[in-house]
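Asks: Next up, some structures in structure tokens.
The numbers here are math on the coordinates, done by the rules we state, and not lab data. Keep in mind it's a predicted model, so treat the numbers as computed, not measured. Cβ atoms are built from the backbone, for glycine too; each structure is taken alone.
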Structure 1
């Protein structure tokens, strides 16, 4: 069990160092995507403790859940911790993009599942583009909100939600995120709901990955677990290595894709 008071202090100081905040300099601002989920809520709390110059961005995109429970929880967390928040509906942008892309894809002999995955990853990349446009306009940095469990499994979109300037929670497993949020008094409705990226209707992280966060975290934290689950984690770690590294360049060591 981590010492949560010390974790708060250390992470807040680290964030302040990242943004260049000192006693005489307020430093840069912070922009983050507020999906109403556990990870972004924890990252936001820590960033808010580090600076008042923070902006949360709610970015629903076609999914009814985005406009319903996700938005409700996003606003709840923002209100509780005093975080200025704006909402940008990306649905029209997504429709425009897919309408341009669909005729081209229809001429190719592509697997239906690959088409679905390609379309699904558009949402996080639109959100990343939105966050960076706002951050650049506000002289701010984009805060990442991925946890260790997701990052290990490669359960994030390359150049999408994986795109950020810093991440104060990347070393914490999903299980630790839950415990940290409880310590900080975050809303129970956010802590208790099934984790979901909200990429399509009815989607949950664990169902899509085919493994429970508890099983991932048992291996990450203790090195134990069901042999089949461990093999699944190790395979995912290997296959998603490219997501955690910068693109290879000629003359440098090449990692397996």
Structure 2
């Protein structure tokens, strides 16, 4: 089990403010409010014309499900290649919060991930892919410590291992426990921790022994994929074709 203190609660007021701003600005897809642990949270559901499955997308620290740099290009671009997308609002804190501040929030993310998977399964019979960027990947890994990844058909981690100065991860990602296909994506100019841990992540992925798993570097990109969202989407689209 993923055992950490739950004394620190997420900033629901900030989350509500972001949701109010986002809902009115959505150009592609529909706002869907899912429920977990008695709290309704925003997700954005976008349907493809002939869907192959659903990609659930988890954003990075302090952002939202329509974040312009990595998340919006993914949730819109994958629809164009035949995947429904469900972009999920994850728990947030104030803007200045660091990695260690977020650790107690990880358990709050677990029921949100499960609610998103249940919704995706209700909407469409087909593959369910979990895509998580940055802190979203930390939250996804907290979930893998408590539930079986057999609930999904593949996992894509983007920029896995991002933390803050003098705030190292408490323990490695349990990538060796995940038996479904894994794609580990990181940027050529990613954060030092993400780059440093790339060989170890690959070693753990290889221990899981799924032949469809892979690790890919996005050339010319940095952690947030500013102006590289389309390239990131193409990398993921190409890998999804192998499933």
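Asks: One of 1, 2 was used to compute helix-only ellipticity at 222 nm (-39500 (n - 2.57) for each DSSP H run of 4 or more, over all residues; to 500), and the answer was -15000. Which one was it? Show your work: numbers first, answer last.
Replies: Numbers: 1: -15000; 2: -10000.
Computing helix-only ellipticity at 222 nm (-39500 (n - 2.57) for each DSSP H run of 4 or more, over all residues; to 500) on every structure in 1, 2 gives -15000 only for 1.
Asks: Another question about this same structure. Kindly point out which one of 1, 2 the value 23, 22, 18 was derived from, the read-out being semi-axes √(5λ) of the Cα gyration tensor in Å. Don't skip to the end; give the middle numbers.
Replies: Working: 1: 28, 24, 20; 2: 23, 22, 18.
Label of the originating structure: 2.
Asks: Something else now. Starting from the value 1.00: which structure in 1, 2 was FRET efficiency 1/(1 + (r/R0)^6) of positions 37 and 189 (r between Cβ atoms, R0 = 30 Å, to 0.05) calculated from? Can you show the working numbers first?
Replies: Details: 1: 1.00; 2: 0.20.
Of the options listed, only 1 reproduces it.
Asks: Also: Name the one structure among 1, 2 that distance in nm of label points 7 Å out along Cα→Cβ at positions 53 and 109 of 5.6 was derived from.
Replies: Details: 1: 5.6; 2: 2.1.
For distance in nm of label points 7 Å out along Cα→Cβ at positions 53 and 109, the value 5.6 is produced by structure 1.
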